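Structures for review follow.
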Structure I
Amino acid sequence: MWTSQSAMELQVPIPTIDLAVAMRDLSVLAPERLRAGALYGRPIPRLNGDRPTVVAQLGRALATAIITTFAQGLALLAAASVKYQYDFDLAAVGRLWRGGCIIRAAVLADICAAWRAQPGPANLLLDATVARKVMAQQEDLRQIVCLAAGAGVPAPGLMVSLGYLDSFRSAWLPANLIQAQRDYFGSHTYERIDAKGVFHTQWAEAQQPWS
C-alpha cells in the first residue's frame, strides 16, 4: 500500500505492483466470490493444446512479466532517489537483492549490468540486453494472456504486465481522447498531434459526422 501511495505521489506507474495489492484484497472476499461464482458460473474449458508446450510458454510469459515488474519497481526507486536525494546506486540495489533478498532472481544479474554503466537507463526496459530478452518472449506472454482470457481463468498480473509493456513501448497513447473528454465537460483545453498549441472546442456546436 505504501509503495502504491508513493508511486502516485511521484507519478510513476507501477500497475503490476498496484494490482498485487488489489488481488490480495480481493482474495479476502471469499463469501462474495462464492456467490458471484454461482451467479456468473462459467465452466473452464479443457486445454486443447499440447500441455508441455503451453507449460513452457507459461514459464516464458511469467519471466517476461517479472521483468516488467522489476522495471516498474526500479523506476519508482529512481524517481524517489531524485525527489528525496537518496542517491541510490541501482546496480548495488540489484546486488543486495541477489545476495539474499526474498525477491532474488536470475534477472537481477541483468539489472546490475544495466546500471553498472553511468548513466543507467531511465527504465530497465530501455536496456538493450533486457529488451532483447523481452522481445524474444513477449509473444509467449500475449498467447498466455489470450488463452487465460478465453478460458475465463483470472490472470490479472500477466494481463496488466502486458498492458504496461505495450503502453511503455507506444509513442502514442489515448490520453489525447481523455483531454478531449475533459475539454468537453470542463473546458480544460487539449493538445493535438497534428498542430502545436493548446485548443478548446465548442463541442455542442461542432459537427459530429460519427453521430
Structure II
Amino acid sequence: MKVVIAGGGAVGTFIAAELSQAGHDIAIVEIEPRIAEKAQRSGEPAGVQWFVADACEVDSLSRIGVAEADVVAAVTGDDEDNLVISLLAKQEFAVPRVVARVNNPKNEWLFNENWGVDVSVSTPHLLTALVEEAVSVGTLVRLLSFEGGRATLIEVTLATDSPAADHEIVDLKLPRDSTVVAVVRHDRVVVPRGDTRLLAGDEVLLMVTSESLEDVRKVLTGA
C-alpha cells in the first residue's frame, strides 16, 4: 500500500515509522527543509522517502505521485492546511482514502466529505471519549467517526438493567445499518456471532449510522 503523509512532525514521522515497519510504501511531504534534512541524515524513520514541498499545491502533489497513493494522511499542525490537502487529494487525484488530523476540536465539523475527508481524528475528542468510556456504565460513547460522520464506532458497557443483558445478539433486533463488531468481557475480546449472549458488564463495540444511533441506544440502554 502506498501512503503519502503530509507533515513531517512528531505525528507524521511516528505514523510513517509504524507503516513502514509493516511493509508499506511511505512518503512524507514536509515544507520545512531543515526538518526533512535532519530526518534524512539520521535515517529515521527507516525506509521512508522524504519530499520537501508544499502539500497544499497541486503541482507538488503531482510531482510526488499522489495520484498513485492508496491513502493520504494530512497530519500537519494547521487545520486549514489539512483541509486543503484533503480536498486536493480527493478531488484532483481521486485518492481512495483520505485521513485528516484535527488540531482544534472546534474545527471538527469542517472535516467531512465536502472537504475530501473520509476519516478525521480529533485527539482531544478521542481522549474525552476514552475517559468517558472508562468511567461510564450504561451510556453510549462515540469513539470514532467515518465517512463524514455517516458511520460511527460507539461503545457501551452494559448495565445490570440493560434490556440487552442476558440476550443473544440475534434476538436484539438491532437496526439493519448497525452491527456489533466486538465484545470485551473480563479483558478478553469475544468475536460476536448471532448466538453470542451479552452479559451485564460487557463492553460492546458497534458500528452504527447516524440514522440508527437512537434505536441502538434504546436496545442497549433502554433510554
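Each reported figure results from applying straightforward, stated rules to the coordinates on display, with no laboratory input. Remember, predicted model here, so these are calculated numbers, not experimental data. Cβ atoms are built from the backbone, for glycine too; each structure is taken alone.
Computed values, structure above
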quantity: Answer label among I, II for the case where relative contact order in percent (Cα under 8 Å, 6 or more apart), calculated from the coordinates, equals 21; calculated: I
quantity: Kirkwood radius over Cα pairs in Å from the coordinates reads 20.4; which among I, II; calculated: I
quantity: Distance in nm of label points 7 Å out along Cα→Cβ at positions 124 and 140 - highest-scoring structure of I, II; calculated: II
quantity: Kirkwood radius over Cα pairs in Å, for residues 36-115 alone - structure with the largest value, from I, II; calculated: I
quantity: At a computed 0.55 (FRET efficiency 1/(1 + (r/R0)^6) of positions 12 and 156 (r between Cβ atoms, R0 = 35 Å, to 0.05)), which of I, II; calculated: II
quantity: Distance in nm of label points 7 Å out along Cα→Cβ at positions 172 and 196 - structure with the largest value, from I, II; calculated: I
quantity: Structure (I, II) behind the derived value 5.3 of distance in nm of label points 7 Å out along Cα→Cβ at positions 52 and 164; calculated: II
quantity: Source structure (of I, II) for helix-only ellipticity at 222 nm (-39500 (n - 2.57) for each DSSP H run of 4 or more, over all residues; to 500), computed value -20500; calculated: I
